[in-house]
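Bear in mind these aren't lab numbers, they're just calculated from the coordinates by the rules spelled out. All values reported here derive from a predicted model rather than from experimental measurement. Cβ atoms are built from the backbone, for glycine too; each structure is taken alone.
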Structure 1
Amino acid sequence: MTLKQINMKRNKFLFISLAVAVGLSSACKKELNVQNPNQPTVDAAKTESGIIALAQGSIYVNGLNSVKFNETGFLAYTATGIQDVMGDIIGGEAANAYLNQLGCPLSVTLDDGSVIPNPASPARQPDLIRQINTNAQQSENFIVYEWAYMYNMIAAANNLLANIDAIEFASDADTKKATIQAWAYFWKGFAYSKIGSIYYAGIINNEAFKTNGNYVTKEAIIAEAGANLDQAASVLSGISNDAVYTNMMSKIIPGYFQVGKGGVPSPANWKRIINTMKARNILVNKTVASMSSGDWTEILTLTADGIQPDDNVFTVRTNEAGDYISATTLVAGKTQSNIAGGSTYKLSERWVQEFKAGDKRKDNNVLETEHWIGNSDRGNIFNTRYTLVNGGNGAAGVVVYANTEPGEYEYYLNVTWEENELMMAEAKINSGDIDGGLASVDAVRVDQGAGLPAVSGTGLTLAQAREELRRERRVTLSFRGLSFYDARRWGVIDPIGSGGGRTKAVVLDNNDVLNTNATIDYDFLDYWDVPDNELAYNPAADGSAPVKNPKQ
């Protein structure tokens, strides 16, 4: 019996997490050593090897790779790609799930003063979201994907926690049980973090095979994320047998993921990952203008004990067989081609604009080709001169943004050292330590092989330091689904009339004219409504928080 069939017997069920969950193909079973994660009541899940397989499948399959869209189901192509389109890192011309409209700004004012409105109807992205957010849209409703992935993950993690006490471990039961618990609580914290960072409301559900209609605010969801991350950290603090813990984790994480930064994190290392996750949740869910001195202090405290340069983090890689994901599934892989516009995603002119003169990362990764001009009825800013170079241009010590060779590209599933360092930098800059913050910006650039002169100690003003930080986050943390969070908290997505938008933007217009002083009025919705695909089957109970963002 599948998870969906089991839950159809309940009076209520979490529609998305049940309807889209799928099992592994036989090839993926072989590589990942996972039982079908949608059959958690089979006897295999009651054994030590079974619970390990269930732990692996719960996250890597149910949580990250089980929602089908455009022939692939990996989170980093669907939900993450959608957010990077809205963050103007990439663009898209394909009509699937309104990809060609969801990132279209309301208007663009070109260098000559002419105003080009969004050719789509409706023109405003908030109106588009309200128009397509119906259960009848099903897979075309682009706001449903992140909800589906993350509630899949939460449901699967709850099932792990419900089953762990019944397992008879051969030895060192306390350590093995704690390892599984830490794994489940951490990924629940991650999932609630994602839900609370993009949706206006959500559901807190801590029971296996059950849900509820009690929708709570996004702030309550972020608090639940923190509670689960803290629970994971508490469990990790109680682990004393490092050898048994490491052995367990080496079985949960697929072997070919455990290279580079993807090795098993020690309990202390993992707790630093948690601190960085908690710092992100503070940073990305408030506008810069609304951040208090206490917020910046808390971020400084968390990042000071956050990910270190040599720490392991959670990553994904491909292999020759493409058992888990194919070599071209990731966003960066879908943005590389030998010609501009030749890939699924198109490289944004505004992203390329962020590189400073002499940045070796641009030289190693960005190729200028013939200009690509897309269909004029499908947008007004996604034309481009650029594409990503597959595998880079061979510059030693310089980061590579895209590599479709099996096993070569390291995709980060959540937080990293450079994100931690840039959050620390931003907190320092906004707390009066401008040079201290800029030193962290310099450290990230050195680590990535940018080859740029240091900016710390050069007498930059607060506004100039913030601009260095803004550009560096856009360059370093690209293709990771963070760009929209940043555009939101910096006010870029707000209407021009409310102080938002982007000025001095590079735009290649539909007449193939390069504009270098354009103004873009995005006017995007800051937090998405709860998907109607959920509400149609699980309506809000009395007393629930509003499920629709009041922003019009």
Structure 2
Amino acid sequence: MGLAAMTDDLDAPRDRVDLAHAPLFRLGRLTISPGIREIVHDDGRREILQHRVMQVLVALARADGAIVTRHELTERCWDGRVVGEDAINRILSRLRAVANGIGAGSFRIQTVTRVGYRLLAYHRHPADPAVRPAPRADRLPSRRLVLAGGCAAALGALGTFAWQKRGSGVAEEAARADVQPYMEQALAALSQGTPWRQDQAIALYQRVTSMVPDYADAWGALGNAYALAARYRSIAECHMYRAWARSAADRALALEPRNSFGRVALATARPAIGNWLGSERALRGAIVEHGRNVPLLFALAGTLSAVGRNAEALPLLERMESLVPRLPPLLALHIRSLWSLGRMVEAERLMNEVAAHVPVFLEGWFTRFYVLLFSGRVDAAIALAENRARRPEGVPDSEFDSILRVARAIRGRNAAASDSVVAEQAGRARLGAGYAENAIQFACALGRVDDAFDIAFAYYFDRGFVVPDLRFTADQPAYSPSRDRQTALLFRPVTRPMRADPRFDRLISDLGLDLYWRQAGARPDYQAAKAYLG
């Protein structure tokens, strides 16, 4: 199992997990320090987990490969309190993200249907270093150690340039140097683009602001992290995160009136729809000062994609790839942008790269599937979905069965099968925002443009029926509140039939996209191409 340095405390599986007294242990190439909630990889990478995530990791590790039921998890990690399935699923989803990230090759979480969960750890190679105490949280890692950490370390090195300010006093510079590793870790976490990584970044920025309370960039970065996270939360959490973002931004601007991170936080602590111009201007201003800051570049590229300007987003994506090669969320956005621009040879190359290096990366897998499906390579998409060994973990088989029915209907072009699939997907659109996004595109691919518009008006404006904020299932706890819905899908090749329909003008007018284009003095790619063709 690769577990080591576990004391007798681990032999009491029904005991409550008390992180303060849980000893450090090994999982594969990881050293786990429960007391400080830190994971350290042998290559120098490190992550701070949320309290509950670390508790569940310890509880599963204690079982030494045995199954742990949901009831046992609540006894050990929630003090026996009654908690909803959504809460447990959220924690397990975050733990799986750790297993697929820093824990890749060290451990994975297996779901035993209707029974519980177990942690499967990989054996350490005999040459691996022996168990050693994890470095203290308040101790600075060496520059060599930081740079050895792959993608996270690369982001950290860039963060050094992004965060440090000129003209500070010696004492102030020393204080900022002390917190620099935390700023670097937060920058790397924020660049991953997932809700739980955003929470990790927020926790690290909070730590920095408590250590150096007059560090304007830290307050601005904290506000920016809150603002980004708000767009993926339930409506109640969304309002709370945005209030925290404004508060942190105000603190940054009080310390430094022209702080670019504070300005970005204020501009982005609003719903995405209708706020594209404010976000774009604030991000462009900050990037002038921090041109190597990947989260800022990523946010601007995402904003441009959302308003149909993928041609302008592409140079930003290429710049980011030169700074942090093979960052999975960046690769997925890059693939979608290339596909939207009809540059399929380049998109194919990147899809192969994602498949080779992060085959079970959930967003990368589904991006590959949909690009294949909607670009005439239906058989390849079906083969990908039928390959159970290469499916991303944590997604129920029923989800793959559903998209396979869509793919087979697209391949068969049978009217009855198409009607059945569109009806099924329209029903799923009533279950979650992510399902609705898929249903719009599926309907277009099957030639059902009327259905695509019906679902789109419900998705964006609750006309006809209400689309919930939850994106998919409680096992994948992510949200798209009504004013933070995705608009990039409106500019992809698969939705071209909608853009050719007169109802599209009404849709973009109601969304405010036409107003944005006028105020920005810009045109989306599809209008520019139309003008070019005469």
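Of the structures labelled 1, 2, which one yields 11 when relative contact order in percent (Cα under 8 Å, 6 or more apart) is computed from its coordinates?
The read-out was computed on structure 2.
Across the set 1, 2, FRET efficiency 1/(1 + (r/R0)^6) of positions 187 and 427 (r between Cβ atoms, R0 = 30 Å, to 0.05) reaches its highest value in structure 1.
Given a computed value of 69, 28, 24 for Cα extents along the principal axes in Å, for residues 115-218 alone, which structure among 1, 2 does it belong to? Label of the originating structure: 1. To test your reading of the models, identify which of 1, 2 gives -18500 for helix-only ellipticity at 222 nm (-39500 (n - 2.57) for each DSSP H run of 4 or more, over all residues; to 500) when calculated. Of the structures listed, the value fits 2. If you line up 1, 2 by mean count of other Cβ atoms within 10 Å over residues 91-98, the top spot, with the largest value, goes to 2. Going by distance in nm of label points 7 Å out along Cα→Cβ at positions 59 and 443, which of structures 1, 2 comes out largest? Answer by largest value of distance in nm of label points 7 Å out along Cα→Cβ at positions 59 and 443: 2.
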